[in-house]
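K.L.:
The following blocks contain the structures, represented as structure tokens.
What follows draws every value from the coordinates through simple rules; no lab data is involved. Everything numeric in this text was worked out from a predicted model, so none of it was measured. Cβ atoms are built from the backbone, for glycine too; each structure is taken alone.
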Structure 1
């Protein structure tokens, strides 16, 4: 028996056990232990989302010791990383059940996370990979077990459980909001690794809160080993009933929409993060907002609207209207998807002008819709599993749920990769003197800084021509050479198929960065050599982004509508699992 059967073991045992005095105390009608876990998770999410706000930007950046990878490579790594973070919940739960219990697993997970963020603060590639690996292991140990402990605070059928998960969820988002503002600002302004280090300090605070609050968690998360409770043993050993099999079917179907939901939602840290950095106008009354602050919008909206959305569903329940978790999941997925319809509109606005940007309101309202959708789906998802999963397969079903979340994150990375045009690799061949038409670039090259040239591109006699966007008479084509002849042919084909001419050109931004090793050699500073670069065709990239946003909208809408259409037969298969809740002290 592994980690999520703990929920059921506690549910069964709590009705017969007497809790310690500390563990019986309540605050605002909920066990004080809930708020210990609330603040622990708040600081853990501060560290995780602070790092997430910086991750893709750091990987793509050529400034402040960023890695300088392509956006496709960054999104690929982002997808694998966020998937593994959640998939590792399965071994994390098994370790908790067989060896440590949830309470100790959370403690060790928090310690590993502190080490991971600390290593990320070191400016070295080995530290980057090692830090990510430690964070994956730490979250895998902490995330499923702290969530399971929340469920263990409440007795079977206690109506407060869903509300408890909502309170816990607000803690998550307070941490996410603060981290995106603070960690994001520090990382962008003072250096990526300072931001990673600050995220680690947040995790240290979470560890301290958790250690201090142990007396209030005395009855949950303990390692029971082999249970001596005969009733419990019978439940674990008996074959599945028809009711339990039906409920398993419902859970497996619900996991499909979980994959789709998170596959769309997690664009926030990847595609939407890159899009905000490059194509959203971040100026507000003359002040430019740091791009990482957009990552705080979701958390801010959850804090503002969390109780409102919860009250909406509670009022429906009081009136006897449909409030099943499946309905919430279907509606929430559709609402979240509409946010991507707004982003499709933003893409059209940005592409209406050359090298244009879209109003930040598009992204703001998209995040608002994503938040409302999330509030309908996520806070009660774990609770839903504890209601439907059979005791003997409870750990497997919770593990599959977290794996589904992880696969959703990987789907997000894959969709993000598909939204990006393959960059055309080029090399800078012009000397500093030959760049006299670009005085600003000359100054940057003298300091070995990265440079970019906005250009009109078109075909003339079958050959690529490139001129400065600012001054159409300035030749840019002589500045670089292709690194790959095959890619050169692809560019010619694209321009030919789209009839790009001097009078109606396409556009590209040629970006060059000096090789990292050459940059370290002091004697080479300012020589203009060893500059490699890439470019993409803006019109092609804009169309890909538009199609991606539209695809996500259609995907989420279809899955959401299917869940609603199948609601009645799926509800029958739950056999009233959500209709037996009562308010308990």
Structure 2
């Protein structure tokens, strides 16, 4: 839109004299009028233009129609005149440009149906026809328009009946001001206000605003219910002391005054038994100064959250934790005793080295062990049984799982061995007996699913060993053959399944005749299945290499060196599984 020409000084004075309207132009030369002034000016100017042949008080050289059009071109507001059919007969340039026309002449003869969508145009048409019928218009009405291209506009409109010189209504005229941008801002502000009110209303905490005189300005639903009043209006405009008089109210008011005077907030302040909401309540309070548009403190905005249930729950949790710690300490002590008992039973007959030895005329027997459970109690177990003067039995087993359940099964197995003293010289019969007893128990879901075991009998009079295996890692033994002296797996004729898996299983034993000093190393799978740093299992090969490297050491020293090598490979002092090692050395007494 081009800038209108400046309004001449003489034209301003003539309008002032003729229309009694003080026209004030802004810096961009556009005239600024109030709606009332504009209405009076247009009405008088239009009538003057239509009756230019009548007597005019204007000075010679000026024509009323000229003044009218200068006024129309200079106004930033939208001015229009319509006939009895609501068709435009005169509009100013601002009106034409606002509605998408290049100039005012393009609008003449058109109606609102040519500019707006039909439903909006129909409303305008009906309102104008009512003005023509009644002779009464209206002022300052907000209207929402939808242009034919779909764009939305908001205008502030005044519409009046248009009369000729005789006073007869010949149409309508009006003026409107584009308020689209301000209306959008207003709508957005209203949306934000509604959103804020909704958030404040649904917050589970209590929100309030008080002015500098401690009067309530705003409260949410939680605060109202907490304070115990029926409606918000009971609180609005009242002070805390008027609602809940007493020492607590005075304390809160003093705190608010300090916040206002110092212009400092408080955040998450926890108080007990100081709330207006009731006795023995814990509340968490935050308050900030409320600043006005000029930065001056105008009150306090606060939020309180009743945390009594949380504090009570914390106290209950603390007491429960103390009780649990005491129980855990007691359980820890009991488990430690149980572990000592378990190891004492296994170590029966060993000295402090630990070393176990038996000797007869022909052969001598020596044993040492190393036992390292991953928990207090373990499912790994060994039991050395002095069967007779010249026979020693050794059971090494591994119960699936760890802890108390697995350890109780090991104790059960020890007890089952004591039931068959006459069969202890037969490894196959021992494993069959254990399997038969465990099978019924294995049906219980709480019972470990299986137990691996290897049972060996050493006959020191004959220099023989009998060995039967139920799914357990085969022990290593030191042999001397055409390949030289080395450790390898001790063979059995037939390895049976783990105990507790198949009923009526017939386990078989293998006999080995000894003719020289022999060493055997029994172990559980926790030793060879430990993960190294690269994620690979330590394995039997590493075990064999380590044992061959330390074979000249005493038995107890050999076992310590094996576990040290394992810890080094895993780079950890803690092992993930139970470890049980038993080293045996038998040798003829004449060697």
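K.L.:
When distance in nm of label points 7 Å out along Cα→Cβ at positions 334 and 494 is compared over structures 1, 2, which one is greatest?
P.N.:
Evaluating distance in nm of label points 7 Å out along Cα→Cβ at positions 334 and 494 on every structure, the highest lands on 2.
K.L.:
Still on this structure, please answer the following. If we compute mean count of other Cβ atoms within 10 Å over residues 102-109 for structures 1, 2, which one ends up with the highest value?
P.N.:
Top value of mean count of other Cβ atoms within 10 Å over residues 102-109 goes to structure 1.
K.L.:
On distance in nm of label points 7 Å out along Cα→Cβ at positions 310 and 358, which of the structures labelled 1, 2 is highest?
P.N.:
Sorting by distance in nm of label points 7 Å out along Cα→Cβ at positions 310 and 358 in descending order puts 2 first.
K.L.:
Compare relative contact order in percent (Cα under 8 Å, 6 or more apart) across structures 1, 2 and report the one with the greatest value.
P.N.:
When relative contact order in percent (Cα under 8 Å, 6 or more apart) is computed for each of 1, 2, structure 1 gives the biggest number.
K.L.:
Thinking of 1, 2, which structure, once helix-only ellipticity at 222 nm (-39500 (n - 2.57) for each DSSP H run of 4 or more, over all residues; to 500) is computed, gives back -11500?
P.N.:
Structure 2 accounts for this read-out.
K.L.:
Another question, if that's okay. Taking distance in nm of label points 7 Å out along Cα→Cβ at positions 86 and 150 from the coordinates of each of 1, 2, which one would give 2.5?
P.N.:
Traced to structure 2.
K.L.:
Among 1, 2, considering only distance in nm of label points 7 Å out along Cα→Cβ at positions 166 and 198, which has the greatest calculated value?
P.N.:
Largest calculated value belongs to 2.
K.L.:
Next question. Which structure, out of 1, 2, was Rg/Rh (Cα atoms, Kirkwood Rh) calculated from, if the result is 1.03?
P.N.:
Considering all the candidates, the number was obtained from 1.
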